[in-house]
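Listed after this line are the structures, all set down as structure tokens.
Bear in mind these aren't lab numbers, they're just calculated from the coordinates by the rules spelled out. Since we're looking at a predicted model, the values are computed, not measured. Cβ atoms are built from the backbone, for glycine too; each structure is taken alone.
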Structure I
């Protein structure tokens with residue numbers, strides 16, 4: 001029998017189920033915790049909270065604002081990419097936060113000595129970020145990212 005020239009073409013389809021698994025509440029919660037830490041970090045820059053050391057050079061306000069914009073923007077961008085289910089963003093966020101813990105962790109004792117409020121804020125920020133990373137890398141957050149890794153992505 002000759003093929004019907006008016007029949008639609010048949011070919012193997014790559015239209016497998018590409019639906020993403022639903023995002024668990026742990027992932028947005030983790031991102032909100034990271035944003036809360038960012039907000040607390042900005043509050044800690046207010047005069048009277050972060051007291052300068054006597055030997056610290058005077059830092060221009062423009063430099064401080066630029067650093068807040070750059071690092072705050074990076075934090076927000078990474079949090080958005082985590083919410084979008086990008087596995088690399090989850091790892092980049094962990095690396096970024098861990099670097100901050102490593103660089104700032106050695107200053108905690110000095111921060112408490114200069115300003116107990118600053119020390120409490122710094123510890124609270126680290127705790128919020130650590131809980132957020134725990135939510136992203138364990139439990140429902142980890143299972144969601146693992147399920148996303150099995151879903152083929154369209155290019």
Structure II
């Protein structure tokens with residue numbers, strides 16, 4: 001009988017610890033997994049949006065393209081993990097005077113309601129202009145607009 005008592009004395013605290021420890025560890029691991037999945041999805045959206053802006057710019061920048069307006073809906077998912085995201089971009093004042101007068105558009109996409117955000121840099125030419133605007137993923141009018149002006153400048157902005 002004394003062996004049974006010693007076993008209970010050793011095993012009961014371990015079993016009670018497992019009852020509390022297992023859910024905490026499982027919850028922590030799930031949170032890490034969800035955060036990683038959300039971050040990857042946000043990186044994908046940011047990359048696709050930056051690529052869309054760059055492709056619109058380079059398409060309109062060709063000398064055979066006449067002046068005009070192009071609107072493109074990138075077909076991105078409206079939600080990531082049941083949260084919508086917003087994008088904003090800006091051309092820094094002195095982007096890069098040394099590299100063929102290229103301009104860098106800094107694009108930031110933030111998942112609303114979370115601390116998650118991603119930033120990417122989009123390389124554009126010297127005749128690129130950016131109109132301050134916001135991309136809202138769950139808007140029915142979420143798109144990227146480009147307008148080739150008569151002087152050859154290309155104005156880009158998010159549609160709303």
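With distance in nm of label points 7 Å out along Cα→Cβ at positions 118 and 134 as the yardstick, tell me which of I, II scores highest.
Structure I gives the largest value of distance in nm of label points 7 Å out along Cα→Cβ at positions 118 and 134 among I, II.
Can you say which of I, II returns 15.1 when mean count of other Cβ atoms within 10 Å over residues 22-29 is computed?
Values: I: 15.1; II: 10.0.
It traces back to I.
One of I, II was used to compute distance in nm of label points 7 Å out along Cα→Cβ at positions 38 and 54, and the answer was 2.8. Which one was it? Working shown, then result.
Numbers: I: 3.8; II: 2.8.
Corresponding structure: II.
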Given a computed value of 44 for relative contact order in percent (Cα under 8 Å, 6 or more apart), which structure among I, II does it belong to? I
One of I, II was used to calculate helix-only ellipticity at 222 nm (-39500 (n - 2.57) for each DSSP H run of 4 or more, over all residues; to 500), yielding -22000; that structure is I
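If you rank structures I, II by distance in nm of label points 7 Å out along Cα→Cβ at positions 86 and 110, which sits at the top with the largest value? Present the calculation step by step, with values, prior to reporting the outcome.
Working: I: 3.4; II: 0.7.
Largest value of distance in nm of label points 7 Å out along Cα→Cβ at positions 86 and 110: I.
Suppose you compute distance in nm of label points 7 Å out along Cα→Cβ at positions 30 and 78 for every structure in I, II: which one lands on 1.2?
I
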